[in-house]
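Input: structures, listed below.
Rule-based calculations on the coordinates, nothing more; no lab input. Just so you know, these numbers come straight off a predicted model, no measurement behind them. Cβ atoms are built from the backbone, for glycine too; each structure is taken alone.
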Structure I
């Protein structure tokens, strides 16, 4: 039996994408907990405010993997990343952030590679092949 991730987050405002991506993640069976957050602010709040208020004992309080859309209202993926980078190492933890977007702009890919350690940039929709690549690269002990 393979080890599963504690929690995976989908940070995206598109309810149809979230519905489909959740099904793909469930089929991949990499986690029993999938949390959907609709913008970067909601994700940042969950990472910071929920921990401070004692709600961090939820299985999804600290994900190991975040799929982050770039274009969202309230706070987009870029703003989320800028704010996340300001966290101390302890607060950041070992979260792998994967950009999952419709953007085909090569500048976005280059910018993402500079901003996030994983440098992973994928185009929607999420597929089992993508999940397998991500797991092999970032979570080989879970296979």
Structure II
């Protein structure tokens, strides 16, 4: 459970940093349009901090952390979140800077973000399978 709470805390710090970066960078660049940077803060809070806090609550009454796939889930899910957020930051910085992207580069960024979303989804499926196995068996 300690690992889950520590992970949640790290995501809380990253989310706060993401929000501060968004606010300060757009202010510094005199940017007032829409950008992906606005969503980094929320993604890190919800998919990171809140998700791992909820899992810590599940871990209190179940053997979730003892599941043989738990570490695989942690790695997969965290790679999915971090990769997705990195691509959001890249896209957001390019938007704020007003960088004109070719359709190929834009598609590449979207494609890589999509791959990380798939990794995130695989992590979620692993989580639900583990949670299902943690339920008490009815006879």
* Asked: Which structure, out of I, II, was helix-only ellipticity at 222 nm (-39500 (n - 2.57) for each DSSP H run of 4 or more, over all residues; to 500) calculated from, if the result is -26000?
  -> II
* Of the structures labelled I, II, which one yields 15.3 when Kirkwood radius over Cα pairs in Å is computed from its coordinates? -> I
* **Computed 26 for relative contact order in percent (Cα under 8 Å, 6 or more apart) - originating structure among I, II** => I
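Identify which of structures I, II gives the largest calculated value of distance in nm of label points 7 Å out along Cα→Cβ at positions 21 and 69. Don't jump to the answer; show the numbers that get you there.
On the way: I: 0.7; II: 3.2.
Once distance in nm of label points 7 Å out along Cα→Cβ at positions 21 and 69 is tallied for I, II, the winner is II.
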